[in-house]
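Enquirer: Take a look at the structures below.
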Structure I
Amino acid sequence: MTFPIVNGTNLRREKLTFPKDFAGRYNLIFIAFQQWHQDEVNTWIPLAESCEARFPGLVYYELPTIRALNAFSKFFINEGMRAGIPNPKSRERTITLYLEKDDFRTALGLEDEEHIFALLIDHQGNELCRARGPHSQSSEAALLEVLGHLSQEAEQ
């Protein structure tokens, strides 16, 4: 699966196009479709931070994914999220996508919006690993196995 070309704005008000603007050699992205999904994303953050420290070239992102809206609605939602996230680094890595969600999900093969999806992708947008829902030991093990393998390849 390849990450589709999408545009978004982070909470520092910077416009970005993905996958081109993903900063990492490898990017761990958390796609959330509902406001309550933040609770699921939060279960992953300690692991994401640990992986960033352990695996050079890995960057993680949060991608709240919302249906296409008018400019006023986007402004209202983005400023509400900004107010709730004072940390500059968190604001930089939280990029809201306003798009046709069904098309986006289809392009990525995401079967529903009931839970978040965690995707590990390379800088070109190629998917390397996938998990659905809150953090679990099995999803952590799968992610660490892939990252370990990629890390070994990079050293050779």
Structure II
Amino acid sequence: MYQLEGEEYLEAVSYLSLAVKYAQRSTCLRGRCGSILILNDTLIGAGFNSPPGNDESQRRCMNDKSKLHARVTDKTCCVHAEQRALIDALRSNPEKVQGSTIYFMRVNQEDLPLSSGRPYCTICSKLALDLRVKEWVLWHEEKIAKYGAREYHALSLSYTEPCA
């Protein structure tokens, strides 16, 4: 991980602002997220978290998940923003996913940006590794950070705090 500065920082701010616009489309009741996939300064995929197919009958955001079997590793009800961005790219730009960068953001209920949080989702980190995504960019309150895909996955695997 390294902290972005200068021109790279300004470029990241622009892309993270676009990820915020996708996060604002989220219908999740627990956490609203948006993600975009960029390759060579071109948007190749975008997504936000919401129930599968945006189908309200699949909403499980506020259900108690503490009694779910240990094999249910993804306790969310939503398709993740990163998953949707990758799926979007695979549908329209399959040859461009390899080497791309994921930009991820969260927003609050008033549509204002929130810190992205630290890497923790192995569901998304495994998918990104499998598709040969190059890196992730996250906004932390104190900085914008870039992570190599392998580093992001390793940090996700070692995450120990409970997810919000």
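Enquirer: A value of -9500 was derived for helix-only ellipticity at 222 nm (-39500 (n - 2.57) for each DSSP H run of 4 or more, over all residues; to 500); which structure in I, II was it taken from? Don't jump to the answer; show the numbers that get you there.
Expert: On the way: I: -13000; II: -9500.
Answer for the origin of the read-out: II.
Enquirer: For structures I, II, calculate distance in nm of label points 7 Å out along Cα→Cβ at positions 102 and 118 and state which one comes out highest.
Expert: Once distance in nm of label points 7 Å out along Cα→Cβ at positions 102 and 118 is tallied for I, II, the winner is I.
Enquirer: Which structure, out of I, II, was relative contact order in percent (Cα under 8 Å, 6 or more apart) calculated from, if the result is 25?
Expert: On the way: I: 34; II: 25.
Computed on structure II.
Readers should treat all values here as calculations from the given coordinates under stated rules, not as data from a laboratory. Remember, predicted model here, so these are calculated numbers, not experimental data. Cβ atoms are built from the backbone, for glycine too; each structure is taken alone.
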